[in-house]
Structure 1
Amino acid sequence: MKRFSVLALLVGAFACGLHAQAVNTTVCDILKNPKSFDGKIVSIKGTVVAGYDEFIVKDAGGCGYQVDGIWLSYPAGTKGKAGPVALLQVQPARNFAGTYTAPARAAVTLDKSKDFKQFDSLLAQPHNKGAGMCLGCAENTVTATLVGRLDGVENATLTRDKAGKIIGFGGFGNMNAYPTRLVLQSVADVAPKAVDFSKSDEITKGQRQAFAGNPEMYDPVDAAEKSIARLAGSPAGAMAEKAVAVFGKHGEHTGVNILYTTTNEANPKDEALGAKDSPDGILFNCILNLNRLEGDAQARTIVHMGQHVSDLRSPAPGNEDASPYVLEYHAWGMTATAAISTGQSFLTMPGGYLLWNIKWTPEDRNNMMDEALKSYLANEAALSR
């Protein structure tokens, strides 16, 4: 018993020492100079959003940056439930043309305390009370004190050569667009806030659209191709076809991979040189959480992620360095277009923003969609031009 007590004291003292090493700071201070916090254990208070293709910590009042949040990840092997529904990870392929050295990062051990379990559960609770399709909609945001390892880079923009080919990497999270990432070590002071879906729920009430396909035989790429078939011959159709075409035909290796795996963990292998070649030396890994994507929501996600890949791999002239705001605007626009072409009545984004309503008049549709997208990107995704 005495030996146990001494051991307990030593363990407790070591744990206190680790916690004492945490730098007390703010989301805004980190975003102001991400590289200066790289590798440090930090303690911050912020609001966490687990949405469609974001899992971020943001300041309640905002900080004023184009990417106004810190990407959040759990350590590898956590098996947490919260996180983004989908994301695009850009990775150097085995035949990458640039110079690349995988970063070496200290391991993080997560304290799976009662606070963490509450935190994870609250953020993982999907909103399914409404009708129609609500992509990545979670019931709650959570304000908490977070401690973890901060990974930071000076610039998260993908570096290109004169020909437009990607030759350098930087950031984290969806599209590698975030200059900072917090790998969670512990969480405390958990305070949830319910997202207000009342307006979108009222509008879509009684209009639930059931998925009639066979889940075991469902091919999301095939379904995505069918969803845009009615757009053939139109400018929107050409863009949609380009987005879906990035996945290639069955058996074709285009360097674009669909991975059904965890979306919320920082795994060292994701930052290593890829195990396969790619036509342009880049792997585009579209990671999907099937627990949150049922039926046609997968097809919409293929269009969404395909648009991301298309914009990054083959950007339009002058759009090579498009901001994450612009890239997300494009992707959500194409997602809505695919939904409309199939006769879908409604499409709701996280935060309760109604992106498509079949009852809108033709004169109002563009303005209503534009207003919803701008509000969503600014308030939910914490992105600006």
Structure 2
Amino acid sequence: MNITRLRADTPSCESYVHFNNAGASPAPEPVHQAVLRHLELERQIGGYAAQEAAEWDLAAFYTEAAALIGAETEEIAFVENATRAWDLAFYGLAFEPGDHVLTHGSEYVSNYLALLHRAKTSGIRIELVPSDASGQVDVAALEAMITPQTKLIALTHVPANNGLVNPAETVGAVAGRHGIPYLLDACQSVGQLDVDVRKLGCDMLCATGRKYLRAPRGTGFLYVRRGFIDKLEPPFVDLRSADWTAPAAYTLKATAQRFETWERHVAGQIGLTEAIRYARGIGMPVIEARISDLANALRAQIADIPGATVHDLGHRRCGIVTFLLPSEDAVQTAARLKSAGIMVSVASQGLGRLDYEASELTALVRASLHYFNDDEDIFRFMSTLK
């Protein structure tokens, strides 16, 4: 699939150039059409009949999602977003007072709020692993902090507001050696990086559709390793996640579907399936390489502006580029770019970076590149920026 086709499949709204996956990436045309077809079918014959007619498409979701991340179909659950997927896994863990959880300053704030909630309700103890000199999680320090009470390692693969890629595979190896459950937030990485859960060594992984996968909002999925599924108790059940076996008894589904609900966004699930199929048709190694090349080119050109600072951390970086100009704050820069039809976002302390206070940063401009961007987009971006 060539770049001309990719750009043709990407809608343009008032000549906007998208450098922003914070809200949602524009859906490819095949994804858009798949959702519209099902919505039209629901309008014609009703939701139940339309869902029955789409049985094959709904089943294909598990095959496509599993293939995307190197999993098995029984390890995949459809959920409405990455945060809910993370919550389902996290709240499915049994904690006792004094249990120890390790995480990092790059952890997404929604996840950290859930950690704080269980510290209050279950008595867990949260400890932040320090960063190494590059700003990524210090894996040696993490291993040294493990105690017999450590019951979870939670890590965000790619932070929402920074271009670093945490060494999730190395962390997975540490978790595996010590037999500690490992929960990975892959909201920003699935769809832009070539993710393989076997190599990562995670027991649980959450992903969204609306970012790099370019699927509809209200879609996502949860991966739970097959041998770990029975160790999680869903925080709630319904007739999708469990079978009613007797008047006073039920049996949980043996697969990751124990984390699903019966009522769902059917058109969205079909759209997510088509989006995953679209990405796999291009090839995740191809997508990862192209996004990385574009982002590195943008970083280099921003760094050439006198006084401009690029704030991406880590040894490995991805398609998210964060920066500041010397002459204006992040909000002003973002507004100026938007007025020129260039969509970026502002990464602020309240949006999900625990280390902002320590680094004395309050906000950054966040430009998030995708494979449909090209050199012409970067030229327009830089001309406006300067």
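All of the numbers you see were taken from the coordinates with simple rules; none came from a lab. The model shown is predicted, which means the values in this text are computed figures rather than measured ones. Cβ atoms are built from the backbone, for glycine too; each structure is taken alone.
Where does the value 25.0 come from, among 1, 2, when mean count of other Cβ atoms within 10 Å over residues 68-75 is the thing being computed? Of the structures listed, the value fits 1.
From which structure (1, 2) was mean count of other Cβ atoms within 10 Å over residues 132-139 calculated, if the value obtained is 18.0? Clearly, the read-out refers to 2. Each of 1, 2 could give distance in nm of label points 7 Å out along Cα→Cβ at positions 188 and 292, but the derived value 1.7 comes from 2.
Using the calculated result 20.0 for mean projected area of the Cα convex hull in nm², pick out the matching structure from 1, 2. Structure of origin is 2.
Across the set 1, 2, FRET efficiency 1/(1 + (r/R0)^6) of positions 196 and 284 (r between Cβ atoms, R0 = 30 Å, to 0.05) reaches its highest value in structure 2.
When helix-only ellipticity at 222 nm (-39500 (n - 2.57) for each DSSP H run of 4 or more, over all residues; to 500) is computed for each of 1, 2, the one that comes out at -9500 is 1.
Starting from the value 33, 28, 15: which structure in 1, 2 was semi-axes √(5λ) of the Cα gyration tensor in Å, for residues 164-243 alone calculated from? Attributed to the structure labelled 1.
Distance in nm of label points 7 Å out along Cα→Cβ at positions 92 and 108 was computed and gave 1.6; which structure, 1, 2, did it come from? Only structure 2 yields this read-out. Match the computed value 1.00 of FRET efficiency 1/(1 + (r/R0)^6) of positions 84 and 332 (r between Cβ atoms, R0 = 41 Å, to 0.05) to one of the structures 1, 2, and report its label. Matching structure: 1.
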